[in-house]
Structures are given as structure tokens and as C-alpha cells.
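These are the structures in question, set out in turn.
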Structure I
Amino acid sequence: MEINCSECGKNILFDENRGSLVCQECGLVHSEKHIDQGPEWRAFDADQKKKRTRTGAPMTYMIHDKGLSTMIDWKNKDIFGKEISAKIRGQIYRLRKWQSRIRVSDATERNLTFALSELDRMASNLDLQKNLRESSAKIYRDAVGAHLIRGRSIEGVAAASLYAACRRFKVPRTLNEIAEVARVDKKEIGRSFRFISRELELNLNPTKALDFLTRFISELELSTDCQNTAKKIIKMAELRGLTSGRGPTGLCAAAIYTASILTKERRTQRKIAKVSQVTEVTVRNRFSELIENLDLGINLKKK
């Protein structure tokens, strides 16, 4: 907030060396011994600033109350690490019980508690990073706020929120992979995803074959040369319009199979299909389309 000088009307600046408010035009001192409301420490980058804050743990969407409430530890030890007596242990046990009841007070908080624990479990199984987990929890909270959970299972909407976050951060995870760690089937996750993405207007871009390339190449233990060749093949297919109406994982698998032949690092169609979670028939069909429409120097009759 800018303060104007009472004499000349110009802006007043804070002199950090003297702790006073001084007019930058006429030099009038408006206040001396001004109290600095900031911290007493200095930080030279974002990490130092985050570590030196004394405002408690950061807020998180992964806890139903965003981590703002207190918690009573389940270890029966005092502040010095000593075991507490049996009498006090009984009191602490009752305090824990009431504290857990107070933290979850209504149906909405119970819903969030269960759903967020499911989100964390699925994200842990898929080894997803923290920012993606926070984004999926935010999407689920928005769905609860818009009353989109009624008539749908909590697990289905939670899995759909996780899939939407993966799409937002361009993390290559398919519906099949989400369904493997979720407690609902693929169709229900797909229905819930389409519903919440439409109602919440998420505007997520379609998944592309290139999004899966690095991961599939790594799991197949192929070289960087093979990856670059597969990337060129996918881009050529996009220019020719071969990606329209085709699944991105199937096209990526076919491009990797073609690149493995060109770079003489051949992998079997069965192994590539297993990694990309498509059928061998899909790999063969996409491979045939690539050979027929692109000049790759491969004779289809010999393959």
C-alpha cells in the first residue's frame, strides 16, 4: 500500500538502514523507529525461505482438513522421549479418540477422508510425484464442491481425478493402469472421468503417442538412437494423418517395434505389446499401416 507525503504528495519510502519512513521527494521524515513486520532472518532463494518459515507444516489438499488441525501422536512418549505412565496413557488414549472424532465431524469430511486415502494409495502404487497427487486431490475436492459425487462411487471419482491429473501433467498413465490399482473397473473410471472433465471444464488435451515413448523405451531397455528413430516415425505418422482414430499406446508400440528393426535392436511384438498394454494384433496392424504409408525402407513381406 502506497502512502503519500502530507507536504508534497509524493510517495513515502521505508529506509531499512534507519528504520524510518521518509518522503522520496522532499525528505520529510514521517515516522522513526518503524517496526519491521517481516522475519528476522534472511533468505537468498526459495528453498531457504521455505525451510526457515516458522508457520508450521505447509497446507496440503491430501488431508481432508488441509493439514490445519493438530494431531496427537500414537507413540506413548513424552517430549523427552520417555515412556508415559499407565494412568496418563489412558487419558491420552481418550484424548486421541475424541480428537479423531472432532477432526471428522460430518459426512463431507468422512467422504474426503476416505477418498483422499484412496488417492494416496493409488498414487503410491503408480509411483506418482507429490504435485500430481495434490492436483488430483484438488480435482476431487472441486467435484465434491460441485455435488458431482451423488450417484457415483467414491473410488470411481477418485480414480478419475487421478487420471485427470495424469493427463494434466502429461504423465503417461493409461486407464488400464489406473484400473489395476483402483477398486473399480475401467468402464466406471472412464465414465466418471468424462463426466467430471465436462462438468468442471478441465479442458484436457488428448493423450499423444509421444507422451508414452520415453517410458516404453526405458522399460524395453532400448538405446537413445532407437528412441530418436521412433520419435521421427511418430512425427511422420502425425503429418500423414495416421494417428487419427488410433490409440496412442498402439501407435507408440508400433513405432518402437519399427525403430527397433531399423536400429537392429529388435524386440519381439509380444514383449512390446506387454509393456505398452495392447494386444499383439494391434501392434501388427499399426506396424503394417506405418510400413505401407511411410517410406521406411522395410519390406513388409519379410517381416
Structure II
Amino acid sequence: MSIPRRFLPSISCLLALEAVDRLGSAVAAAADLSLTHSAVSRQLKALEEQMGVPLLVRDGKGLKLTAAGAGYARAVRGCLGTLAEASLRLRAAGAADSLSLALPPAFGEHWMAPRLFAFMRRHPGLAVHQRTRSGPVDVAGERLDAAVQRGAGGWPGLRELALAEDRLVPVGAPELLPAGVPAPAALLALPLLHLEGRPGAWESWFQQQGVAPGRLRGPLFDRFGALAAAAAAGLGLALLPDFLADKEIAAGRLAAAGAGWSDPASRYWLVWPREAEPGPALRLLLAHLRRPEG
């Protein structure tokens, strides 16, 4: 798409508008941009003349954005952020091919990281940029090559590669389980820790073990890492994903408190936009993840 140049203001004019909107005055904007007040005023005037729309009004001795100016400033801020991010990625990658991924915190750190490190060692000329995201990701909207999401799959507009089961394992500090793995019903007598993003996980686990859970209460955590730390401190039992539980058990910080539970309607998937063919870097990653050793 070719955009007429008359619709493309200079970066300096857009920076001046964004700074006035963000800081509330031309004086503050000038200080933020290391410019004089008159220089900022000239840039704003030039922008108004180019757009043909009033963007500012006098408010006492200062300037205030009109409704149209404020709306334009919000759009400008998003564009400047995208440009800055693209520039940062370019500088970080240099002339190398790059790959931008979004990963859930715990899965990214404990399951995906070893595989990505092996991938990066195998392809040292590739720059892999990673972001942490919890929940669904707008892959195209965030200009990502791919992302890891948890769910049933079949998302509109996305292709997907199954990575791992969504399997949770009940664990607790060894001192809470002196006699080894207790009967499932015995866990109801112990304090249970919960994760915000997995409401009803303990109820589902007990039901799969043939135990009526009743009403379960306990402390709530927002991340698996914090949940694991609380369990290791002896505050209660936690349901942790197997890729984290196995590490904690092997290190002796936690012990298994029962059988693992796999949600049949949920897995971890690598997803990427359906409308575009994967680029060379993503094709290499897909081939790497499809290898038996991952």
C-alpha cells in the first residue's frame, strides 16, 4: 500500500504532539524532548497546518489538545511505540534473521526454554526475541511470528502445533507428607493452595480421583512460581504443571502428593497466523520442535 507523503508528518512533529498529550503542557514537552518552548510550538503549528485540523487550543497561558488532537495523539503514541520496538528488534538482531515469540511464564521458563536454547545453539545466526504473555495472545496484532497458548486448539485465524499435555501434579513440602503419598481423600484435611488462572483445578482433580471435593478454600496466587514457593515453604499443597513439579521433586523441595491429572480439553500449542506462510526462521523452529528430542 502506497501512502501519499502529504499524510506523513515528520517524526519531530509527532513526538512534540505525543509529549504535550502525555505531559500536559508545551513547556513540559520541551523539557522532555530537550527542545525550546518555541521549537515545540513551531512543530505543533506545522502539524496543524499539514493536517488542516485544529489540534490545540489556548488554555490560559498554556496549550490544551482538542478532542481531535487527543485522539490523534493516542494513535500517534501507538505508532511511535511500534516504530521504537521494531527499531530495537532490528538493532538487537543486526543483519541476522529474527524470530519473535510470546510465551506463558512457567511454560516458557521450564518447558520451552531448554528447547529454545538448543534451537539457538543449532542456529547461532538467528536472533530469538521473547515476550512473556499470560492468556490468549493477538499474534498478528502484536506483530509476533508465533506464540504459545493453552487451550483446546482450533483458534480462528491461527495454525497450530501441539507441544505438550496440560498435566497438573499435586505436590507439597516433604514435611507435610511424612508417610509418603496419602490417599486422595486425605488431601482434603490438608491446606490447599490455588492459582487464579486455574479456577476449579483442585475440584477437577478430586473428582477424577473419585472424591467429592465439597467447598474448597485456601490462599490464591497469580503465578505458578509463587505457588511452588509457597508449597515448598510448607504452606499447603499445590497443583503444579508436570514440567515444574518434576524439577521441584528432583531438587527435594517438594514431594508428590498424588497422581497427576491431565485436562483432556487443554494442551499447550505453538500458534502462528493462518493467512501468511511461516517465514524461514519459524519454519526452522517448527522443524526443531517436531524432532523427537524437541
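Figure out for me which of the structures I, II the number 7.1 belongs to, where distance in nm of label points 7 Å out along Cα→Cβ at positions 13 and 261 was derived from the coordinates. For distance in nm of label points 7 Å out along Cα→Cβ at positions 13 and 261, the value 7.1 is produced by structure I. Quick check: -16500 is what I get for helix-only ellipticity at 222 nm (-39500 (n - 2.57) for each DSSP H run of 4 or more, over all residues; to 500), calculated from one of I, II. Which structure matches? Among I, II, the structure yielding -16500 for helix-only ellipticity at 222 nm (-39500 (n - 2.57) for each DSSP H run of 4 or more, over all residues; to 500) is I.
Of the structures labelled I, II, which one yields 13.1 when mean count of other Cβ atoms within 10 Å over residues 117-124 is computed from its coordinates? It would help to have the intermediate numbers written out before the result.
Details: I: 18.5; II: 13.1.
Source structure for this number: II.
Comparing I, II, where is Rg/Rh (Cα atoms, Kirkwood Rh) highest? Don't skip to the answer; put the middle values down first.
Numbers: I: 1.17; II: 1.13.
Once Rg/Rh (Cα atoms, Kirkwood Rh) is tallied for I, II, the winner is I.
Source structure of the calculated read-out (relative contact order in percent (Cα under 8 Å, 6 or more apart), 9) within I, II: I.
Each reported figure results from applying straightforward, stated rules to the coordinates on display, with no laboratory input. Worth saying up front: this structure is predicted, and the values here are computed from it rather than measured. Cβ atoms are built from the backbone, for glycine too; each structure is taken alone.
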